[in-house]
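Structures are listed in the sections that come next.
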Structure P
Amino acid sequence: MNKFPTFFIDNSFSDKTLCEKILNRMKFTVSTSFDNSDIIISSKRSYDDKICIFFEKQNRVVISNSSDFTAIEDSKIFNLIELSILKSTFLFYDNNVYNLYDLKDRYRNKISKFLQALVVTMEVEDKDTNMSHSQRVAFYSEEFSKFLGKDDDEIKKIKELAMLHDIGRIGIEQLMLFTPTRINDFETWDLEHTVTGSIFLSSIDELWFSVPVVRSHHEFWNGTGYPDGLSGEEIPYYARYIGLIDWFDIATHTATSEYEGILSPQQAIDFISNNSGILFDPILANKFVEFINNFLEKNKFV
């Protein structure tokens with residue numbers, strides 16, 4: 001089974017509008033064609049040739065196909081509709097919930113990969129490595145994760161978070177180009193990318209897990225960061241993790257008013273070491289210094 005089920009709601013169902021809203025929220029497709037649908041929702045009759053959610057009474061639903069029959073009862077129509085959709089979907093996948101989970105995960109990955117590609121398109125690539133800022137942060141995040149002995153699933157998650165951490169910068173350059181006060185507002189807009197990105201991703205259910213990193217990766221251990229002035233372990237762990245590597249890459253590749261030009265890798269390492277427990281999580285900072293020194297002894301700086 002390689003697709004989501006499509007639902008058809010016949011006009012006999014009095015709560016059709018509510019049902020459509022629930023289906024849309026759950027990311028299912030509502031079809032206007034009976035023949036092209038997989039699951040029928042009706043209060044008139046059941047259909048033997050398709051999976052059917054038959055609202056037999058106000059508080060009772062019968063879900064059936066040619067070989068299965070289940071009744072659900074609930075006094076609240078919202079709960080009844082939602083439970084019926086879940087049960088019928090489970091039936092659609094031959095009672096194997098892992099098929100649904102796998103499809104949902106692939107759908108989430110498609111959204112994430114599209115946004116990651118968009119981020120890279122908007123960033124400037126290094127002429128020597130052909131890597132953009134987010135790609136470098138993802139690269140070092142992955143290597144650091146391996147150094148720490150994290151498992152494959154967590155490494156994959158951290159790499160994805162690193163690729164999405166600056167999603168809020170998309171569009172800021174366009175705003176600066178077409179706004180009369182673009183020079184004066186440059187630094188303000190740059191600070192706001194964390195809030196912009198977190199608001200954007202919070203609207204995508206499948207990527208909610210990335211919101212804390214997007215919002216908080218510029219917070220500092222001592223509370224002097226932005227946008228919320230969080231400190232210590234108030235800062236989400238992965239935001240501290242990505243934020244440390246993000247700082248290292250910016251410091252070694254971007255000339256800002258905070259430093260007099262671009263720092264060398266060793267200068268950036270010394271800064272992290274000196275600010276462990278001040279700007280950076282002390283455990284992560286000390287481990288990262290150990291990691292990056294070890295890495296640069298054997299590999300070319302990226």
Structure Q
Amino acid sequence: MNPTSTTPAHPGLPGHVEITETLLRDGLQIEDRIVPTEKKIDIARALLAAGFASLEIGAFVHPERVPQMADTDQLLRTLLDETDAPLYTLIFNERSAIRAIDAGARHARLVVSATDGHSRSNSGRSVDEALERLAVAAERLTNASVHLEAGVATSFICPFDGLTPPENVLRVVGRLREFGVQRVTLADTIGNAVPQQIRETVTAVRQAFPDQEIGLHLHDTYNVGMANAWEGLNLGIAHYDAALGGLGGCPFAPGASGNIGTDDLLHLLHRTGIPTGVDPAPLPALREEIAEAVGHPLASSLAGIPAMPSPLLPSASGTVS
């Protein structure tokens with residue numbers, strides 16, 4: 001069953017939401033146990049079969065910094081032969097752009113922080129220096145006809161610099177637009193933002209760049225991830241990153257823990273009547289495989305439930321069964 005609508009969606013909410021499943025990148029990058037490449041390929045195939053329109057599968061970074069991403073080249077090459085779905089890999093500099101092009105990438109995500117503290121921890125450079133490196137990478141990727149998107153880390157709060165002023169985000173988004181990126185995804189890297197911050201920053205970006213497509217990348221460290229997703233929905237945001245089972249976290253952001261669970265987000269969306277194109281039925285079995293692969297229980301709210309809850313369907317009497 002691939003639920004699309006159970007009850008009418010609330011006025012003002014998106015008519016359809018796309019989820020980019022980030023399990024294979026953000027979900028695994030902080031794990032102690034290295035998941036074998038063949039297992040990652042099996043997981044990717046299962047996610048695509050379930051109807052996910054796009055996956056974030058890895059990052060072109062030095063394997064000594066993030067050893068879990070060492071097989072991104074191989075993973076990308078294998079999956080590109082099997083699907084036309086967007087397969088995103090993260091790009092930080094010209095070297096990673098070259099690796100992506102050599103692996104045949106058709107889609108890529110440039111990554112930069114909105115705060116100097118996180119930028120220096122993540123890339124060893126200030127925001128301005130990181131943007132200069134990305135400018136070169138973006139030119140290479142554009143010349144190779146690679147579709148460009150971008151993620152802005154610490155868009156709302158930073159573990160080093162505190163609350164992120166929306167002006168920081170506007171400056172970064174303005175530069176990214178010069179590089180030719182399409183969607184810009186604003187990230188709550190440490191999962192400590194609240195809905196008011198989501199509204200304030202998204203509104204500021206929209207006012208400055210009315211034609212800019214925006215996505216949200218949310219973590220659930222302090223159990224406000226779903227509240228922030230709901231705020232995004234009420235702002236009309238129709239694209240979200242999430243990781244099945246709530247895995248994830250940034251190794252260069254102290255205190256960062258898992259992404260919002262894809263299973264949790266799907267339940268919210270489908271119960272609200274917002275279609276996603278994803279069939280949740282096979283996800284519990286896949287969660288079990290993932291938990292075995294990483295060697296510990298998963299963190300999403302639904303991870304302990306053996307089957308995805310069925311959407312409540314209106315009965316003939318008009319009540320809900």
Structure R
Amino acid sequence: MSDETCADIATLRQVQTLGLACSALEGCLVPACISHAGLHSLCGMTQLAALDLSGHAAISDAGIAEIARHLTRLTHLDLRKPACDNPGTAAVTDAGIAALGTLTLLESVRLSQAQVGQAGCAALASLPRLQCLELSYCDSLSDTPVCELARLRALTELSLAGNASVTDIAVTALVRGMPDLVRLDLSACHLHVGDISLYAIATLPKLQMLRLHSCERVSDVGIGGLCAGAAAASVTHLDVRGCERISDGGAASIGKCLRQLQYLSLEHCHLIGDRGIRALSGLQHLEILRLGGTGITTDAFAQDFTRRVRLELPNNNRIWWMLDS
């Protein structure tokens with residue numbers, strides 16, 4: 001993707017949805033796929049309602065300000081940075097994020113690796129129609145600015161993945177302010193998010209997807225709290241891979257209470273063994289179970305599930321099983 005290509009695309013003035021995502025691999029090899037000049041061209045497409053520029057490392061505060069000035073009909077905006085360290089990555093700070101506060105039609109905003117603080121979160125919290133928000137791997141993000149987001153009462157999807165400074169305090173405040181959350185991703189909030197957060201999350205009556213992978217402070221106690229709340233009746237997707245304090249007891253709670261589960265990842269929960277996996281055998285809606293790095297044996301797994309599941313043993317030593325349709 002080049003600036004010249006952007007200029008050509010920009011001649012399509014009536015386009016309402018534009019996806020120019022750069023893959024993670026391309027983002028590593030090409031530090032600045034689209035520069036400010038290319039973005040300037042795209043800002044002439046004033047009918048745009050959805051714009052995906054994820055993976056383009058050179059998008060900066062100035063670029064976001066230009067988007068906010070010209071693309072006033074936007075409802076969906078994705079400006080996530082490449083996943084890898086990149087010398088061409090431009091900083092996105094509160095100055096750029098604050099400009100998004102003028103785009104009052106926004107329903108979905110996805111940002112990553114931004115230097116976001118109080119002013120940025122306050123601007124996002126002012127968006128009246130926002131339903132989906134991602135602020136992932138933002139090193140400066142801490143509890144005080146995150147708590148600003150609790151004003152987004154209509155939010156249904158939230159990702160704070162990779163923000164190691166976020167704690168149980170902020171998660172509890174967010175959950176209280178966002179009763180309609182359906183999807184919540186706290187993956188890699190590994191230092192300070194634990195069982196207390198799960199007790200708060202358990203109160204969400206519409207929650208369907210919960211990602212907690214590598215949250216090292218989550219244990220059987222937190223899983224028990226999740227299973228005892230209103231969320232237990234609605235959760236269909238649970239990812240707790242790398243939560244190494246979860247044992248057979250936590251697996252038993254999951255098997256007993258999360259009866260709507262369709263997807264479950266217990267990878268690298270090495271304290272879960274044969275007894276814990278057997279406790280999952282009553283999950284009638286389960287379609288995918290990932291167990292690589294647990295303490296089970298293949299034979300024990302097959303004995304309990306082969307009459308109604310399809311087994312796959314990929315070369316990476318992960319075990320997936322899926323119910324036959």
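Computed from the coordinates by the stated procedures, all read-outs in this text should not be read as laboratory data. Because the structure is predicted, anything quoted here is derived from the model rather than measured.
Given a value of 131 for volume of the Cα convex hull per residue in Å³, point me to the structure among P, Q, R it was derived from. Attributed to the structure labelled R. Upon calculation of helix-only ellipticity at 222 nm (-39500 (n - 2.57) for each DSSP H run of 4 or more, over all residues; to 500) from the atomic coordinates, which of the structures P, Q, R produces -17000? Going label by label, the one that fits is P. Taking Rg/Rh (Cα atoms, Kirkwood Rh), for residues 168-263 alone as the measure, the highest value among P, Q, R is held by P.
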